[in-house]
Structure P
């Protein structure tokens, strides 16, 4: 350090994320060796009622301003129908581009190709595979009413596992999940997809 001049300190960055992305957000920060970034995740169960996401994010932003210099929201639109963007515009905060995390993981162009190839696709991420019973089976009430499966999934033709890790146990669990839905499985190893690239400019600025 030059005498008489303090070293500049890195801005304190708060990343407000979806709980379904928690492991991957931690991986991005660790890979970049960033010590000035705090990750604060909201419950993944908010996806069951996406209308609650904007208010929850706004509350976390306002609390975060007290202790952080910069805030980034690691949500896509996530079913809020543009309501999250209204909140973020008012708060002056950016978010992940795209409609949902599937697009972030697969990459926008690759996801568009998947959707064009087969619109009737049910997507899984590593998080959804790990929590399939809780979020899909119990979440849709299929544990109590298994006969509803064919009604809920009548228009689906396949399951695509967008895999963040090359994990044999997860691959087997994804196959079991697809079998329970009565659909064929395809697996695409995406890694972190476009997540790191989307966050790097915000975290490094």
Structure Q
């Protein structure tokens, strides 16, 4: 039961800041749509999406309710599209990196006979790995993921590759999810980033 609660808390600390970051970046770029919709809040009730949560349970990757963004409000479309798209990824990177610091400290110096320390160990572990996995997954150049939007900021509307990915996005995304389930490639990528974080903190301590 404790692990379920801890996992739920960690999940909220990954998907909700990700969406809020999109909305806040949009506001800074001239689009108040997310703010007017009340989506610049950390209240989980404003962001959770049942199917997205179910996918986290089933395959380890899911989503929250997308923040509404109107790119026509951007002062500069390409610049706004880039910063709004990358904001969630950067947020997950920062949260994962900071959480890995506390995970490292508990791993190195913690007393696991203490229930609170044990719970904190798993809390920071889950926060770290969930944020890393969201960051990696969202960087994939598949519509409607952030990686596609980032790439879109540097390409022409007539780009054949981008139009192909957009047109067949459902099939491509489904194929990627199937490959992810059967090969575990995202776990390998996650562990690579996690080990990099822990290596960095190991240099400090």
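Values in this text are rule-based calculations from the coordinates and carry no lab data. No experiment lies behind these values; they were computed from the predicted model shown. Cβ atoms are built from the backbone, for glycine too; each structure is taken alone.
Among candidates P, Q, the computation of mean count of other Cβ atoms within 10 Å over residues 125-132 that gave 24.6 used structure Q.
Suppose you compute distance in nm of label points 7 Å out along Cα→Cβ at positions 69 and 149 for every structure in P, Q: which one lands on 0.2?
Source structure for this number: Q.
Among P, Q, considering only mean projected area of the Cα convex hull in nm², which has the greatest calculated value?
Top value of mean projected area of the Cα convex hull in nm², among P, Q, belongs to structure P.
Match the computed value -24000 of helix-only ellipticity at 222 nm (-39500 (n - 2.57) for each DSSP H run of 4 or more, over all residues; to 500) to one of the structures P, Q, and report its label.
Attributed to the structure labelled Q.
If relative contact order in percent (Cα under 8 Å, 6 or more apart) is calculated from each of P, Q, which structure is the one that comes out at 22? Of the structures listed, the value fits Q. One of P, Q was used to compute mean projected area of the Cα convex hull in nm², for residues 53-108 alone, and the result was 3.8. Which label is that? Only one of P, Q returns 3.8 for mean projected area of the Cα convex hull in nm², for residues 53-108 alone, namely P.
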